[in-house]
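Read through the structures below before going on.
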Structure 1
Amino acid sequence: MGYEVTGCFPPDRSFKHYPRLLLRAARLALHCDLILVGFYGQIILPFLRLLTFRPILFDMYITTLDTMVFDRGRAKPGSLKAKLYGLSDWLSYKWSRLVVLETQSHIDWFCRTFKADPERFRRIFLAVDDTVIKPLPAQKRTKKFLVHFHGEYAPFHGVRYILQAAHLLRGQDIEFQIIGRGITYEADHRLAQELVLPHVRLYDPVPYAELARMMAQADLCLGIFGDNDRVLRVTTNKVVEALAMAKPLVTALNEPVQELLTHLESVFLVERANPQALADAILTMKKDAALRAKIAAGGHDVFRKHCTIERIGVEFARVIKEMDG
């Protein structure tokens with residue numbers, strides 16, 4: 001597309017690499033026309049701004065305020081700590097030429113919350129690596145209807161509602177596989193034990209290729225269902241990954257998802273934090289193979305149009321050209 005890209009990445013997600021990463025990025029920036037900062041860039045971006053005057057395009061993805069305060073509860077809204085979290089988001093926005101978020105709904109929330117200029121934002125839908133996460137032949141390990149979820153057990157994922165829905169569906173020849181670990185894992189694991197769910201299997205995180213293989217076994221994939229407000233502002237990778245795998249998807253009703261998907265055409269939407277609604281949706285999908293096929297095909301069509309690696313490259317090239325112009 002006419003751009004030469006120099007990558008600057010840490011060996012893993014640990015923050016301990018950030019000082020060295022920052023210095024390397026500052027050196028590389030001397031020979032670049034533009035700096036693209038990705039997730040999680042709120043820590044490093046203000047320092048980059050002080051070390052270089054190159055224009056910055058920030059692919060924000062999430063806000064610290066939303067994640068740490070409204071989802072994980074690390075600070076009370078309005079507290080000094082919460083304000084500091086918000087300040088990291090505001091400074092990153094302020095010192096970027098343009099900011100990318102994955103939905104217009106998320107952009108609108110940011111602009112309301114931080115009194116930001118909407119002209120400084122661009123929407124680019126999430127993408128996943130479609131060389132790995134793609135339709136694969138299904139080799140099921142069970143004859144039962146298999147429901148799949150994976151994630152980091154963030155509060156907004158609402159794993160407890162999936163477990164409660166599984167409890168409601170006992171005796172329906174339905175099996176659940178839940179993959180991952182994270183903040184709510186211990187509490188959710190205790191809940192699974194209390195509810196006595198022999199038809200629910202909990203797995204530790206797996207490599208990406210193995211995740212694709214396990215998703216391929218599933219008859220249905222699940223998105224997010226939590227009860228905090230972050231659910232109202234995101235789509236999440238797991239939603240796009242289900243589309244990439246051409247799997248029928250059930251997830252919570254919110255505005256961001258509806259920017260991309262349509263109820264009963266490319267997704268089955270349910271009320272968040274409602275185990276009965278989720279259980280009813282799963283049972284409906286189990287009984288209606290034609291509906292599953294329709295939603296799977298519709299979701300995969302949306303993925304091919306908006307969420308492939310090629311598509312995200314085209315969208316970023318468009319934004320970079322706009323900045324260059």
Structure 2
Amino acid sequence: MNRTALTFRRASLCLAILVAMPVLADESAIVSPAVIESRVVSNFRIGSSERRFGDLEFVGGLEMTSASSDFGGLSAFRYLDSGKKFLGITDTGFWYAGTMQRDEEGRPASIGNFRLAPIQSEEGLPVEGKWNSDAEGMSVYGDTVTVSFERIHRIAEYALDLENFASTPRNVPLPIPREELRNNRGIETIAYSPASGPLHGARVAVTEKSINKAGDMFAAVLEGPQKGVFFVKRRDDFDVSDGDFLPDGDLLLLERRFSIASGVVLRIRRISVASIKPGATVDGEFILQADMRNQIDNMEGLDVWQTADGSTRLSLVSDDNHSILQRNLYLEFRFAE
């Protein structure tokens with residue numbers, strides 16, 4: 001190679017590096033901090049100081065707003081510790097994370113260190129388009145985050161990355177036949193079962209409204225000795241929006257129904273873990289039921305967690321669908337003694 005060609009090649013290489021540098025800078029700035037304005041929700045029943053609701057006691061809540069146009073559409077929520085740091089996803093293709101600030105009595109008071117970042121594709125680019133970015137279910141175990149998407153139905157694993165949110169997905173085989181998954185009613189729930197329980201830490205997936213011939217919802221255990229498809233009894237036209245396991249192993253399912261006449265109605269059903277087996281149709285009792293007389297909205301996310309003293313808490317978040325007619329709510333309950 002002559003000197004002129006070598007000089008030209010070096011110049012071209014330098015230009016390529018200079019062109020690439022702004023792109024790298026933009027990628028490092030993809031995490032967007034956001035200020036969350038919070039209004040404390042002191043009472044669950046509107047106009048009442050009642051604390052006990054079914055098997056639960058209301059602890060407190062927040063109504064959340066932000067100037068960020070990407071804030072909203074909260075579809076799943078998980079604490080990463082005892083009620084402080086949290087991680088979630090939106091159905092518009094974003095991770096969100098932050099810290100719950102609490103008052104002297106341990107009740108939710110405000111949100112700090114909140115940030116948003118696009119969920120990455122296999123190519124390391126933000127997922128784009130509602131068909132590709134409709135993240136609905138999420139669960140965390142150790143350094144692995146499992147997320148379910150509907151429309152383009154899939155389940156993917158990501159490495160937990162709270163700094164750059166740069167993890168790319170590793171797709172997991174769908175546990176339910178793809179042809180049984182409805183367009184906008186796919187896998188809404190992903191939850192890790194307790195390692196000490198009969199499912200031995202296996203993940204469980206439950207659909208929102210993908211139903212069999214009997215009208216019941218498809219669900220599945222993804223791994224372990226009970227791996228396989230089962231069904232959740234569909235009752236009263238309610239759809240599943242999320243779920244999580246209790247420390248004793250039972251599965252809680254958050255369900256909702258909407259009509260012009262009644263507005264939003266929610267309930268939480270408790271499913272015995274012993275009943276979850278391939279081919280089974282499971283059912284259970286309701287531990288909470290609420291309607292528009294209560295501080296609820298389009299409740300999408302449910303998390304079960306334990307405080308430092310060992311008591312069991314339940315957290316709910318709502319999806320405002322980026323509508324001025326709806327709210328982003330955080331609600332917290334403790335299991336009554």
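Read-outs: derived from the displayed coordinates by stated rules, not from any lab. Fair warning: this is a prediction, and the values are worked out from it, not measured in the lab.
Laid out as a table, the results:
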quantity	calculated
Origin of the value 21.8, 86, where Rg and Dmax of the Cα atoms in Å was derived from one of 1, 2	2
For helix-only ellipticity at 222 nm (-39500 (n - 2.57) for each DSSP H run of 4 or more, over all residues; to 500) computed as -3000, the structure of 1, 2 it came from	2
